[in-house]
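In the part that follows, the structures are each spelled out as structure tokens.
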Structure I
Amino acid sequence: MSSSGEGMELPSVVEAAGEEARQKFLEFFLAQISSENTRKAYARATRQFFQWCEGRGLQLGDVGPNVAALYVRSHGGADATIKQHLAALRKLYDWLCVEQVVEENPFTSVRGPKLVRKEGKTPALSSEEVQDLFSAVDEEDTVVALRDGALIGAMLYTFGRVGAVVNMNVEDYAPASAGKKVLRLREKGGKRHRVPAHHKLRERMDRYLEMAGIGDEEEAPLFQSANRKKELTGRRLNRRRAWDMVKRRARQAGIEKAISPHSMRATGITSFLENGGELEAAQRIAAHSDSRTTKLYDRRDQRIEQGEIERVRFD
């Protein structure tokens, strides 16, 4: 494969289809998809499909509904992965049809596996584990530790994705009425919404900004990377390093769960619902378009108390 267009890799099948196909393929990824995470996921899906086509000597125009159906049936991935790849290929071919690169979308009539999921698999932390996590962070009196506590708190108290949290600037932690504060998040799909800052989150954010000395730098990244001397660099902390930090802090706290980037989101939503919050309100805070998505983060049914299991007796 050759490279073009800001690092985007062009599959050889697309390369062979001519300059128009190459340009429209790049436009789909670089201009039509705003989310970096979605772009990466769709790139993986299309790369895998076109490698499959290449292995069978198929050109871009050779792909019809029968070929598309055969690919989906022979995919071999998990049901959720197949559905994601199918969605990516449908959207790509929709774009290529509109731009008259191909005559039809071969994936329109292809049906993926039926995926029924009432709750997600992402591990959530208990209240005790959250306290242990904050305690591990608070043992250090450094600007990096204050940054880490504020970042973890922002994910827990706003249900924000790690990518949305690290993309905030200082101005996105803004004053509201009656001395309160709000956080302005840019979530998946470019959604922008405001979440009132929990009083415990305000305490962490204010301490962090005071020690960091960046409270007046409105356009500066809110959560910044640090050098070896544990000094802030002024550069934005990226998503991967932020999540590495959370996992490291969890290990420090003795938390053995295999947490994922969505664990903070699941933890916050579960706590909210356990303490009487309504699902619809959790949906608004999380900026979900469908309450069924919010429900996937609800772990209340997974928590079985030791006293309950001790009711199983054979003596």
Structure II
Amino acid sequence: MKWTERDITDQTGRVAVVTGANTGLGFETARALAEHGATVVLAVRDVEKGKKAAARMTGDVTVQELDLSSLESIRAAAADLHGTFPGIDLLINNAGVMYPPKRTTRDGFELQIGTNHLGHFAFTGLVLDLLLPVQDSRVVTVSSLAHSVRADIHFDDLQWERSYSRTAAYGQSKLANLMFAYELQRRLVRHGTTISVAAHPGLSSTDLMRNSPAVVRVTSPLISPLINQKAEMGALPTLRAATDPAVLGGQYYGPDRLGGTRGHPRVVTSTPESYDVTVQQRLWAVSENLTSVKFPV
């Protein structure tokens, strides 16, 4: 069977928070959840763009300011959500940056590891207490095929201070996303209410590629017709991970065709390195220290 948006179960009464939901994959994820009855929060850096995105959706949709490159903003957003909702059913860690020139976050982290991993790590830790009391709640973390491309967790230079490769830094951040999702699931098991799941979109046509290296921009027009898919399709693995009643904690969802680059969502596997428990736990400890966020699990 080919899982599609039509397979999304009724989400009425559920609260879903989607980061980076004003465009691309996040927009399509939020739109589909709202259309199926969920109360959806677009957690976005640019509130005005978020409002414009919300206006294009049908259903109960609100906007929450969230800049994942700022721990101050993350703490403020978490406080706002605590003041608004008694519980959260779905947290979808979707936002991200890809291949930017070397930059740092407001807290001095390399932009890609700081936004894609550390920002979501901190945000999840600060709102997880809103999910734990809710039966069948889920944290879905969006990774990428790039978790296998020149990817390693460089504990000796996590912030790329000695040298910088935008491709390797992105791969590190996406590998970190997966390791976080797997380690979080291991910690959630004892609670029995919330699960952690991962997903990746394959290769999808979004503006995330705007900072791609020159070689990617040159070859993209040649390969795009073969492997790129629309954002609506790229969002399906995330939507299945978030809504399919058969999903199990610790699973990883991605497209089913052409090496995972496109198609309908199914359970997939990640690289052997991503399953290394020792590295997962070390990354967790480092992330806690860097963000000063302790999880309630």
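What follows draws every value from the coordinates through simple rules; no lab data is involved. Please read these numbers as outputs of a predicted model, since none were measured by experiment. Cβ atoms are built from the backbone, for glycine too; each structure is taken alone.
General observations
- helix-only ellipticity at 222 nm (-39500 (n - 2.57) for each DSSP H run of 4 or more, over all residues; to 500) derived as -11500 - corresponding label from I, II: II
- When Rg/Rh (Cα atoms, Kirkwood Rh), for residues 64-143 alone is computed across structures I, II, the figure 1.00 traces back to II.
- Read-out percent of Cα pairs over 15 Å apart, for residues 184-279 alone, computed value 66, structure in I, II: II
- For 14 (percent of Cα pairs over 33 Å apart, calculated) the corresponding structure among I, II: II
- Comparison of I, II by Cα Rg over 2.2 N^0.38 Å, for residues 248-287 alone - largest value held by: II
- Which entry (I, II) yields the derived value 2.5 for distance in nm of label points 7 Å out along Cα→Cβ at positions 56 and 240: II
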